[in-house]
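Below are structures written as structure tokens.
What follows is calculated from the coordinates using simple rules that are stated; it is not laboratory data. Just so it is clear, the model here is predicted, and its values are computed rather than measured. Cβ atoms are built from the backbone, for glycine too; each structure is taken alone.
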Structure P
Amino acid sequence: MLLGRHTPVVREYAPHLLHAIPRAPARQTLGLGQPLPFHGVDVWHAYELSWLDGDGKPVVRVGRFGVPARSPNIVESKSFKLYLNSLNGTRFSGDDAARATIVADLGAVVDATVTLELFPVDDPSLAGVRLSGDLLDHLAVAPRTGGPDAAQLLVQPSSIVEETVYSHLLRSLCPVTGQPDWATVWLHYRGTAVERGSLLQYIIAYREHQEFHEQCVERMYCDIASRCEPQFLHIQAFYTRRGGLDINPFRSSDASARALPRLDRQ
């Protein structure tokens, strides 16, 4: 794994840099088997995506990647950044040719079909969305010790609700470097009411928790589902960019549900 190591600048196309991380070990700690209890996708935005056209002139794009949650592997983010940078001196006849190469390389690493949309850097569709629902961050909560635990989530058994809430206070730590990753987390469910103060405490409990982004969101999904027994549940985290990449894992009980694109914060 290249994460946490000094790496030289790569100036030639280098798909071998992409590093796979199996999803299975983290899912085993959650007691997950097959079939998975959720559907979803990991949405990545690449803001530093460039190659050369047929005449050698630079092309710059923003890429939106979709890696399905059912893929056996995730891609390690630093290796992804280095791989994309290795394309900077590579000539492609057009966007379609570049897209075909990139999705083939990434798909081979995650062992699933990957999608890639390419946008001009000033495309208005890249504007951040406003989240629906109620912001939790104004709630007064007492600090707690320890990491996230489903038992922290207090429910009201006699109350069935449908609600949408979000918080900008999610912070988790990279399991390799220990560096912080910052995010907004959004939740929409119908089920036994989760007391909002306890939900915010649970989110804040990730502050010293070391897991990759995708694993944190799956842990949240499983913990919340175990407590509120939802009729449906959607959850998405919007991590701020690092190294020109942001990651937005989305998990849902509904196979037809779609992830939100990105926030202005990112």
Structure Q
Amino acid sequence: MLVVLKQNAKEVGQEAARIVAGAVRSNPSIVLGLATGSTPLGMYEGLVSLHKNSGLDFSKATSFNLDEYLGLAPENPQSFHYFMHSNFFSQVNFSSERVHIPSGALRSNYSEYCERYENEIRKAGGIDLQVLGIGRNGHIGFNEPNSSLASRTRLKELTQETIEDNRRFFPQGEEIPECAITMGIGTILDARRILILATGKSKADAVAKAIEGPISSSVSASALQLHPDVIFILDEDAASTLTQRDYYRRVLELTKKYTPEKLA
């Protein structure tokens, strides 16, 4: 596990864009796992800029999004379909046939649909690089506390804390979804490489538990300790309760010196 410490959210987005861009250049047919929310916005802005100004090519890449609210049609401005197309896909040369986002319009047969989503990931050869954010309660995707560490893509009920955290994204008075389709923790851990971003003091406790705490289903992000290739990119606020910040800085410098491809 590498922990990359940055000064602020802008630097977190820039660093994430640099790593993702390097991975795309190294493997133009890369399979990306993508996340939504306010934290990765800077990363998407950086990738769009690299596409427009430096010719970063996504034409052969494939993507699978982590999750989607149940009950929201793709054209709903609060849906993750809308977020991804507005902030990324519409501004780069990603083939629409290679974009996969869970459907929020389902009304039945959830288990069958989720198994098909898993099968599509397997047919694509698995996810090469998975991008994640982290919730205040330590969730990744919508794998709320006490999710099975072996879980696969499924329908998941959201906790009240997550619902309240997401309220700011919805117009006042609009009903907030209480369920979502999400990749499972086991699905996420199958990715060959994982990049997780966190900014702000509200994420500090969750980040510390994920990196330095015990592996526990009560903090689903702690399962990332089981993965052989994870990079956390944190701003100073998100890293503020880590106890080993100097150690992480030293490890990062050694990694750059001896294995610079880790941060390509």
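Of note:
- Entry that produces 4.5 once distance in nm of label points 7 Å out along Cα→Cβ at positions 120 and 152 is calculated, selected from P, Q: P
- Origin of the derived value 26, 22, 18 (semi-axes √(5λ) of the Cα gyration tensor in Å; candidates P, Q): Q
- Which entry (P, Q) yields the derived value -10000 for helix-only ellipticity at 222 nm (-39500 (n - 2.57) for each DSSP H run of 4 or more, over all residues; to 500): Q
- With distance in nm of label points 7 Å out along Cα→Cβ at positions 48 and 240 computed over the structures P, Q, the top value is the one for Q, the highest of the group.
- Test item: mean count of other Cβ atoms within 10 Å over residues 8-15 calculated as 19.0, pick one of P, Q: Q
- Structures P, Q were shown, and relative contact order in percent (Cα under 8 Å, 6 or more apart) at 22 was computed from P.
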